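Colleague: These notes open a run of structures that come right after.
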Structure I
Amino acid sequence: MTVGMAGSWLVMSGSAIEYMFSSVENEKWDLRADFLYPQSVTALNETTLGFDPGQAGDVIPFTHMAGQAFKGEESSGAVIVGCDNIKKVKTFHLREGKLDFSRAVISFRLSQDAGIHAGDTIVFKGGGGEIKLTVSGVVDELVGSIIYTSRGNLAELFPQEMCTGVYIILNEGQNENVYVNKLLDSKVVSKVVVQSKLKDDLMTLLDDAISLLYTFFILTLSISFVVAASAVIISFMERDVEFATLDTLGIPRPRIIKSIIIETSILALGSVIVGIPMAYLFAGILAKVMSEVLFYFPIHLVMGANILILLIGFLFIQASSIVPIRYTRSLDTETVLRERTAG
């Protein structure tokens with residue numbers, strides 16, 4: 001368990017790094033503009049947004065609103081995003097079901113919070129209305145409880161010919177920062193999000209999180225070393241009669257020392273075999289706690305973490321054989337047998 005506790009931080013950091021990097025790369029848009037008030041979809045194009053022809057490769061409208069998602073008596077706060085070309089905007093990592101945006105695709109956090117799974121029917125209430133949607137799939141999502149669907153499914157909540165914002169994918173070679181002021185000069189744009197800056201913010205957040213993870217890893221590794229080493233040393237020192245008996249049988253002490261090393265190696269191997277699954281168990285618990293306060297990431301099978309857990313666990317338990325070896329070298333066979341048999 002102590003090996004697993006120390007290793008869980010390696011599993012967490014490895015999973016977080018892998019997931020955060022993939023999440024950053026999942027977003028395909030360059031700019032996102034949110035409107036002060038809903039705009040007509042048909043009126044939106046490069047010119048109305050302040051671009052010259054050929055600068056924007058795609059202008060993709062979307063509609064979003066906050067509300068509450070219900071499954072029976074269970075409910076959770078959620079944001080619904082309606083977009084007809086969402087696959088152009090974002091890559092999804094599917095956990096369950098399939099990616100059918102003519103129905104609803106929900107984030108894993110929403111699935112956990114309200115007990116919603118692929119095939120379930122949910123009711124979304126917001127904006128003074130409600131809609132029923134069948135969940136087609138569950139996807140990993142870094143932050144928040146989100147429902148992705150097509151804009152047509154939101155017709156009962158919001159006019160289909162209107163949208164609340166646009167994703168902009170620039171043509172190759174265009175610098176997104178040049179167009180931020182152009183968008184903000186528009187009277188209808190309230191906010192512009194630059195994807196490259198969002199990536200930088202996410203990586204800063206990741207760096208802070210990983211620093212914290214490695215700090216705790218060093219702490220738990222130190223505790224694990226003390227616990228594991230102490231347990232093995234005490235075990236061997238309590239078996240001095242066994243060593244003394246082997247000595248009286250004429251077995252050379254180098255062979256006794258060799259047996260100690262072999263036995264400790266078996267113990268170390270056993271601890272690692274138990275420690276690796278325990279590491280993933282602890283990591284899953286800790287990742288769930290972290291998702292409540294920071295961001296969500298799934299626990300992946302991380303080979304680098306497994307190798308480090310195996311090596312570190314084996315080496316520091318094997319190192320604890322030093323004291324038993326020194327102990328056997330100074331063992332007074334006659335005194336031990338006399339004291340133990342007399343007792």
Structure II
Amino acid sequence: MRRSALGGFQDLEGKHAVVMGGAGFLGSHVCTWLVYSGAQVTCLDNLITGNASNAAHLMGDKRFRLIDYDVTDYMHISGDVDYVMNFASPASPVDYLKWPIHTLKVGAFGTHKGLGLALDKGAVFFLASTSEVYGDPQVNPQPETYWGNVNPIGPRGVYDEAKRFAEAMTLAYNREHGLDTRIVRIFNTYGPRMRADDGRAVPAFFKAALEGTPLPVHGDGSQTRSLCYVDDEVEGILRLLLSDETDPVNIGNPEEVTMIELAEAVQDVVGNHPGIEFHPRPTDDPTVRRPDTTRAEDILGWKAQISLRQGLERTLPWFKDVLGH
């Protein structure tokens with residue numbers, strides 16, 4: 001696959017991609033890379049957790065259009081379609097705990113509708129799955145062969161099981177209909193365009209540090225996450241899209257840190273140290289999270305390049321702007 005001078009992929013030039021959930025944080029970055037690679041992009045988003053402003057920089061480009069649409073409904077797109085990419089879902093605990101039924105519906109019905117569109121158009125179907133399919137893992141790091149440790153009836157189960165079902169549905173279409181499919185398991189991703197109120201650690205820590213209030217850490221802060229800067233994540237996603245790999249592939253940064261270490265790193269980058277305040281740990285909150293990226297490295301020639309410190313420094317101006325600092 002050939003990279004262009006703009007950082008995109010020349011293999012995507014002239015292609016038409018339908019991006020479900022393309023006005024969300026990660027989906028909007030995928031749309032950006034696709035458009036800059038010369039693709040035509042139709043973005044479908046009901047804007048429950050996404051925001052049209054995430055795609056404002058693309059609105060004047062004739063290769064991009066945003067349609068306010070609920071992807072759990074029947075989808076019809078005129079003309080040829082080369083890729084159907086499903087990034088539609090509430091993705092933070094704050095959001096999927098607020099809309100549990102919609103989260104289940106978009107994972108099940110939305111994926112089903114997207115698969116149907118891809119089958120009708122002879123397109124590649126790309127599913128954005130998640131490391132949450134591993135639940136609270138008993139194996140660290142997590143390889144794609146690990147089946148996970150998920151509580152299906154816990155509050156987080158609406159997201160975990162929606163994604164696990166979506167993976168099963170995607171591979172069922174591949175096996176029964178011969179549909180060309182891809183599945184990425186996305187690990188914690190951060191960067192510009194995150195909502196300051198989405199409840200995840202990076203936005204919460206930046207908001208607190210910039211406002212001079214103690215950073216909210218759940219539990220004793222010893223639980224770990226592995227955070228991937230959004231540019232690294234999207235490059236891995238597009239490499240997978242352009243591959244012929246059907247089985248799930250982890251895309252994430254294996255640099256594992258505790259929540260206390262992350263809080264300290266954010267305070268260092270902001271240059272303000274208001275300290276930490278401990279809060280009760282949410283139900284089924286994973287103890288560890290770290291991707292085994294061996295398959296991504298071997299199959300896609302991809303691995304994360306941007307360190308946590310570098311990524312936080314690149315993200316700081318966004319939160320300064322949205323928080324009025």
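No lab work stands behind these numbers, since they all come straight from the coordinates. This is a predicted model, so every value here is computed, not measured. Cβ atoms are built from the backbone, for glycine too; each structure is taken alone.
Colleague: Using the calculated result 16 for relative contact order in percent (Cα under 8 Å, 6 or more apart), pick out the matching structure from I, II.
Modeller: Structure II accounts for this read-out.
Colleague: Moving on. A value of 1.6 was derived for distance in nm of label points 7 Å out along Cα→Cβ at positions 276 and 308; which structure in I, II was it taken from? Each step should come with its number before you reach the end.
Modeller: Working: I: 1.6; II: 1.1.
Here the read-out was taken from I.
Colleague: Where does the value 1.00 come from, among I, II, when Rg/Rh (Cα atoms, Kirkwood Rh), for residues 52-219 alone is the thing being computed?
Modeller: Working: I: 1.02; II: 1.00.
Traced to structure II.
Colleague: Given that distance in nm of label points 7 Å out along Cα→Cβ at positions 140 and 180, derived from a single structure, equals 2.9, which label among I, II identifies that structure? Mind dumping the intermediate values first?
Modeller: Working: I: 2.9; II: 4.0.
Structure I accounts for this read-out.
Colleague: A value of -10000 was computed for helix-only ellipticity at 222 nm (-39500 (n - 2.57) for each DSSP H run of 4 or more, over all residues; to 500); which of I, II is the source structure? Can you show the working numbers first?
Modeller: Working: I: -17000; II: -10000.
Comparing all candidates, it corresponds to II.
Colleague: Thinking of I, II, which structure, once log10 I(q)/I(0) by the Debye sum over Cα atoms at q = 0.09, 0.10, 0.11, 0.13 Å⁻¹ is computed, gives back -0.43, -0.53, -0.65, -0.94?
Modeller: It must be structure II, since only it matches.
Colleague: Of the structures labelled I, II, which one yields 0.45 when FRET efficiency 1/(1 + (r/R0)^6) of positions 124 and 316 (r between Cβ atoms, R0 = 35 Å, to 0.05) is computed from its coordinates? Could the numbers behind the result be given before it?
Modeller: Working: I: 0.10; II: 0.45.
It traces back to II.
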